[in-house]
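Dropping the structures in below, format is structure tokens.
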Structure 1
Amino acid sequence: MMAKRIPTILPDLSFEEALEITKIHSVAGILPNEVPIITTRPFRAPHHTVSSVSLVGGGKVPKPGEISLAHFGVLFLDELPEFNKTTLEVMRGPLEDRTVTISRVNATLTYPSKFMLIASMNPCPCGYYGSSEKECTCSEQAITRYMSKISGPLLDRIDIHIEVTPVKYQKLDSEEKVETSEEIRKRVNKARKLQFDRYKKYNIYSNAELTPSLIEKYCKLDKKGKQLLKTSFEKLGLSARAHGRILKVARTIADLDGKENINVKHLAEAIQYRSLDRKYWKNN
């Protein structure tokens, strides 16, 4: 439910983004005749039986796969460990490079793949490992085997790891007023405009596209921030890739907060989103 609602709070499509999405769907042969241009961000949710070719693209006549059809939108993989491990591993390159190259005897084609990957999974086969509500019935071997289907390098490419606890009935039945998607989207659009104006001379749209040199320029930390990141880096055993991703997430949190510089609280929140894999994958 949460994943399907993500597109409702994503920033509005620019005309250039809409054109790129439309071109990809046209090449794939799935653009409806009555739709001259796609004006909403794609949401793709392939089944866990999807093949590597369907996911990244290919075939005798190379066509875009799900990761390109989700360009500038969302690719949702539900029950991540149920996907073939080899299929998941082929996403590592596109997640890093934001493009996918398909080579065949007759041609080599490159498709864009700037998508937001959202994945969900249970912590074990029965779903209750670590729960305070119900006892887990899985053996240690079963849990390890289940978790090991997701590799460390793939996890490292996912910016935010969130543990979602079961919702209580009282919360579902509450009449408390909550922030609507439209209200959230206004804040997101405001932050996206900040990023677009900041990076327009580099021809990129968002913090997610920052290169190492641009991270160094636009994600500067004060003395307290540097010390916090150093301590977290050593304590959590973070990789160089995670270091850059934490800074980009912190930059986004600061933009949503309307701050020009990354403060310690922005950095602390970004670091917090990198700790879940150390809880469940520490022995794998």
Structure 2
Amino acid sequence: MHFRLLALGQTFLESKAAVLLVPFSWIWRFVTWIRSLSPVARVSIPVVSIGNLSLGGTGKTPLVILLAKQFAKKRIAILARGYGGDEMQVIRRHLPFARCYEDRSRVRAAEKAIQEGAELILLDDGFQHRRLHRDFDLVIVRPQDFVERVMPSGKLREPISALKRADFVFSSSDFQTIVKRVVDLKGREVSLQNEEVAIFCGIGHPERFKKTVESLGARVVFEHFLMDHEPVDLKSLKGLSAKYLVCTEKDAVKLPLTDLPILVVEIEIIPTANLPLWQNVVAKITERLNN
């Protein structure tokens, strides 16, 4: 009962703080609108943006990978605004046939990609980037986005009305996450069936990762959850007593060299609930590539 009251108290305080931040949310919306007035540059090849509205994970990176694989016979360039981000390292692991460009200027990166022979550009996390024209905007949303506030009083980077700019809107539930394999740091496959494991991750929704590991037949005996994108301190892992230490690909690409018994869960997504819409996306991009 005591812990329940503490939890309720914390929820009340967080809710009250969110209300107090509402005026700042309006300021953020105004800044976003001002940015939308920036000049837009067009390039000579198709550009497709994959993005979302909210902070945290909604499945953008797996969607970029899924879409790129649909056009694996084309020379694909994937553009991101950051430098050395874990998402781009994961993308490189899955898409060795694609070329990745990380530049704060998407226009500059696009021009360089075209000079190097690109036929199709994918913008990773590009919905809020307005300076490079895109032929298609794909946006993936969560059900809670429709009742969420704009930051800083909520987790939305833009109001839900921004979806009117999107060409295709998917729900996170339109895709099924499946495990490709579980590997050690040398790439050897390992089974987790009936194994006691410790998990660690720095992602937006760690509880989903725990369910995924449990679905593989493992019993999770320790958890070490970090902030989204937070690097892993190997010292903190040495105290986790389990046969294996299991993490996501996003965490694995940030790890320094270690002899700890770390396993990596490799995942991918497949379209399920809204397959006709996905087929339409592929058909429209194919049509644009052929014109």
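Each value in this text was obtained by applying a stated rule to the coordinates, not by laboratory testing. None of these values were measured; they are calculated from a predicted model. Cβ atoms are built from the backbone, for glycine too; each structure is taken alone.
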Among 1, 2, structure where distance in nm of label points 7 Å out along Cα→Cβ at positions 61 and 133 as derived comes to 5.0: 1
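For the read-out relative contact order in percent (Cα under 8 Å, 6 or more apart), a value of 16 was computed from one structure; give its label from 1, 2. Present the calculation step by step, with values, prior to reporting the outcome.
Numbers: 1: 16; 2: 21.
It traces back to 1.
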Entry that produces 0.10 once FRET efficiency 1/(1 + (r/R0)^6) of positions 173 and 229 (r between Cβ atoms, R0 = 30 Å, to 0.05) is calculated, selected from 1, 2: 1
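Name the one structure among 1, 2 that helix-only ellipticity at 222 nm (-39500 (n - 2.57) for each DSSP H run of 4 or more, over all residues; to 500) of -10000 was derived from. Show your work: numbers first, answer last.
Working: 1: -12000; 2: -10000.
Only one of 1, 2 returns -10000 for helix-only ellipticity at 222 nm (-39500 (n - 2.57) for each DSSP H run of 4 or more, over all residues; to 500), namely 2.
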